[in-house]
Every structure is written in structure tokens, then in C-alpha cells.
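Visitor: In what follows, structures are represented as C-alpha cells.
Please treat every number below as a calculation from the coordinates, not as lab data. In this text the structure is predicted, and so the values were computed from the model without any measurement. Cβ atoms are built from the backbone, for glycine too; each structure is taken alone.
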Structure 1
Amino acid sequence: MNPETLMAKHARSFAPAARLLPRSDRLRIARLYAVCRSIDDIADEIGGDVGFDRLTKLHSALGHTAPRDHLAVEAHDLFKDRPIGLGALADLVAMAAKDTGDTCLSDAASLDAYCMGVAGTVGVMVCTLFDIDKIHHPKAADLGKAMQLSNICRDVADDARIGRRYLPFDLCPYPPEAIIAGDPAALDAAESAMASLLDQADDLYRSGKSALAVLPWRLRLAVAAAAAMYAGIGTELRLRRLQPLAGRAVVPVARKAGLAFGAIAREIIETRNRESRPKHASA
């Protein structure tokens, strides 16, 4: 499937935002999405020993100068002369390989490492594609981690059904089957954990958005729009008082559009305000 078609079909928040980008930039983002999506599918759709083996071999192939694996070939072409981006992708593959079985995270540190591995790395990769100075990469990683926390809170029930619990044990000390069974204590703990993680996500969204001004203008608008739409997942979850078994939280199309346009408007206004401020000559 064409990378742009794949992104349009599956990336319901970033695909619309990516339309703000010039055609060439949109294609680069779509190619990155296609690679990351393929890695995610190996971990989730194949999984087990077979998925682990495939991702381990891919990780090794990424370190070769002339790999044969088609994903590694695409990655080398995408990140040509950008070793930081290729390294970030290797980190994503390594974390995905660890996530091919029944995952139950233990504490805040393991959750942060997981979010960095599968999502913070994406922020770093986007920065490298657009030659953003590495001093700003941690902020981009924060934005990726915020989006992953939103995903985790949205997918508590879906993950539990396949034996996974990304809510850390120190916040939710119950196995996935207890959540699915509707055990009252497990649900109370899950809701409390979700509230805590969404608060963390809010802080990370603020951190990530604080560095948007360093991005090229149209990428800045696209990222701002995507972040606003993703943050809307948390709003939907809070509106229904979290409740992990209430079905997958979905941001309505009209609200998603409003969030995106609002974020774009704020960036435009902020830029105009910044440009209108008097510049003081240095002594």
C-alpha cells in the first residue's frame, strides 16, 4: 500500500494534520509512518516468538551498511546521513521486540522507558528528518510520550484482552484479567491510574508544545494540530469519568476539527504577537 494511503487509513489524527505540509514533506512523514506501522504490526499482529525473532533480526539489520531486510533498506534511505534518526528507529524496534508477549509494566520508570521507546523516538525521528537541532529533541520526545500515554489510557480494555497492562503495577496492582472481568477494586485502581497518567500527559503536552516555535512553519502547524487532537482523547475519557470498560473513547469528527483549527489559530496568533513585539538593540 502507498505510504500516504496507509497513513490516511490508519493515522486518524496525524494524517489530517499532515495535509498542512508541502507534498515532499508529507511524503517523508508518510514513509516514516509506514515503517513505524510495519514494526508495530509485527509486534501486535504477529507477536510471540515469531514477532520477537523478526524484530530482533530487523534491529540487527539496521546496524548494517547494506541491509537486505526491506524495512531496514527503507529506513537507511529515509535517514540517509542522519544517524540520530536511524538510532532512534533502532531504539523503537528494540522496545517493540520486548512488547511481543504479555506486557505488564511495573512502575513509573518502566512506563517512561516504554513510552520513550515506542513514541518518544518518533518525535526524535521527525526532528531529524527536518534537521531540527538535537538540543530540541527532548521536547519532541515529550510530545511523543504524551501521545502514547493518551493511547494507553484509551486502550486499557483492549490491551487487557490480549494480556497486557501498561498501567504500572504501583498504580494498578491487578492483572489484566481482573480488569476485563470487571473486578470493582481493579476498575477503581485502573481509573485512578488513568487519571494520574492523563495528568502526566498534560504536563508532557505542555513541554512538547513549548518548543513548537523551532519547527518550520507548516510542520509547526501540523504538529500543533495533531497534538491537540491527541490530547482530545484525554478530554473524552474524563468526560465519561474514565471507565475503562465503557468502550474505546473516540473524539468526534467535529470536535477533532475544532481542536485542530483552534491549535492552528493559536499558533498563528502567537507568531504574530511575537513578531510585533519591539526588538531591543543589544548594548
Structure 2
Amino acid sequence: MNCFYCHREGCGANSREMSVGEIGKIVQLAKEFGVRKVKLTGGEPLLRKDIIEIITALSAAGMKEVSMTTNGTLLANIAAELADAGLNRVNISLDTLDERTYKRITGRKLLHEVSEGIDASLVAGLTPVKLNMVLLAGINEHEVERMIAYTSERGIILQLIELLDAGRKNFTTYHLNLDDIEQSIRERAVSVRTRRSMQARRKYILPGGEVEVVKPMHNSEFCMHCTRLRLTPDGHLKPCLMRNDNLVDLLPHINSGDLDGARKAFAEAIARREPFFKGAAREVCVPRSV
């Protein structure tokens, strides 16, 4: 995939890559710090040839929930196996239901494969399935109603996501303020809930459907209610999605068997947590590797 708005954070050709065993040990250790849910994100998690072994290791660690965010293009043939290995649910990235728009955004003609992946996930019981739609000015904002109908018919939760400013030049061109769209949804919602554990995210219950609106930009509540700690593909703890200047290297402690050092690394990463908006002059993260 070559989505033009992607911040391209992940492992490069020369980056170290965590093994299944290393991932399992880290998650086991994370339980000591209250971690009960793990989500595999990317890049694209299904590109890992050992993804089933990774899911199995996470499930064996006794997590309350193991989930995954995926572009869905490789999901159809592996959804059932993922469920059997212990994956509980999936978030599937899909910004459009139009084939031409999909190719414009991603650079690939793979919309049919994503559709098959969504169906396979529902059959496999990877529920609730959530569909992530990044709204892009001038490209797909007119598809919101169509997407609501599509997800409602299938019992899928729709997440409308504000484009993040990750330092790429096209942010101002494609960023869309979601306030008007959210207000329209709010006016016809049967009920409105606030998910405090998810950055004060609003959940709108519509007749036959459910929509969440994710607005991280210029939203202090998004930071203030964040409880997540991220682990990069090369074994660094990342306290903030928007920063790369406060990472803590965990992998050397894991590989040397220094559990006390690993615990201190976790504690240090947690101590470095702070709302991103506190550093008003700070530049947004620039990927360390592409």
C-alpha cells in the first residue's frame, strides 16, 4: 500500500525486528504494569509471516483482549486462523467504497480484497469489527452517509477519524474539521456516550448503527485521557503517538535477561508520559525509519 497521507512509521530494511519470543516476554512484563489489552498495529501486521505465532503468544500471556488494526487486504484467507489463535477483534482501515477513490488514496486496486476481508472477519467472529475511515477534504467526505449505511447493514462500528498532522506536506491540503459532520450525526443519534478510557471519544448510537468520532488534533481531551503505551517494531517503548524524542529502548534488557532493567525501562517510559499539547512549540514526530 502507498497511502499518500501515511506518516510511514515502522521498520526499515536495516531495522532490528522483534522475535515472537521477545514480544511474548515484553507483554508478560507489561502485565506487571497493569496492561490488560494489546493491539497490533502497523505498518501492516499481516505482513509478518509469523503473525499466528505472535497472536498465540499474546493470547497465552493472558491479555483481556488482543486486537489488530489492518488494511484488510490479506485478511480473507487468514481471519479464521487468527481467531483460532486468540485474536478477539479487528479494526479495518477503509476510507472509501469507491474503487477509483481507493486507488487514488492507496495506490492499489485492492478494494475487493478488503471487502472480502471484512466479510471473513464477521464470519470468524472477530467482533466487534470496527471500520476506520480517515476523512480527507475534497476526496471522501461526501461518502460518510454511504459508509454509515454500509457499516450499519453489517453490524460494524464506524470510526470517523481526523487526519493527523505527522509532519507531511499534504496535511493542510487534506485536513478536514469534523465538527460539522459530528454535529449532523449527533442531531439524529438515539443516544450519545463518552468513552473516557478512549480519550473522551464520543460514541453515537444511530438507528441500526454506531459511529465514533476521533478528533486528536487541537483536542486536549485526547491527550489528557490517553492511557496507552506503544511498542515500536524494533523494541522501543513510545509514550506518545505524536513524539519520537522520548523513546525508551527496552530490547537490550529483554535479550540479556535483565528483568530489573526492563522494569526500570517501563517505569521510565511511563514517567515520560505527558500531554502532547504541553509542548506547544514542539514539532510533530518525524519517523525514525521508513
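Visitor: From which structure (1, 2) was FRET efficiency 1/(1 + (r/R0)^6) of positions 41 and 153 (r between Cβ atoms, R0 = 30 Å, to 0.05) calculated, if the value obtained is 0.85?
Guide: Attributed to the structure labelled 1.
Visitor: Can you say which of 1, 2 returns 0.30 when FRET efficiency 1/(1 + (r/R0)^6) of positions 161 and 257 (r between Cβ atoms, R0 = 35 Å, to 0.05) is computed?
Guide: Here the read-out was taken from 2.
Visitor: Can you say which of 1, 2 returns -0.37, -0.53 when log10 I(q)/I(0) by the Debye sum over Cα atoms at q = 0.14, 0.17 Å⁻¹, for residues 145-208 alone is computed?
Guide: 1
Visitor: -21500 is what came out when helix-only ellipticity at 222 nm (-39500 (n - 2.57) for each DSSP H run of 4 or more, over all residues; to 500) was calculated for one structure; which of 1, 2 is it?
Guide: Traced to structure 1.
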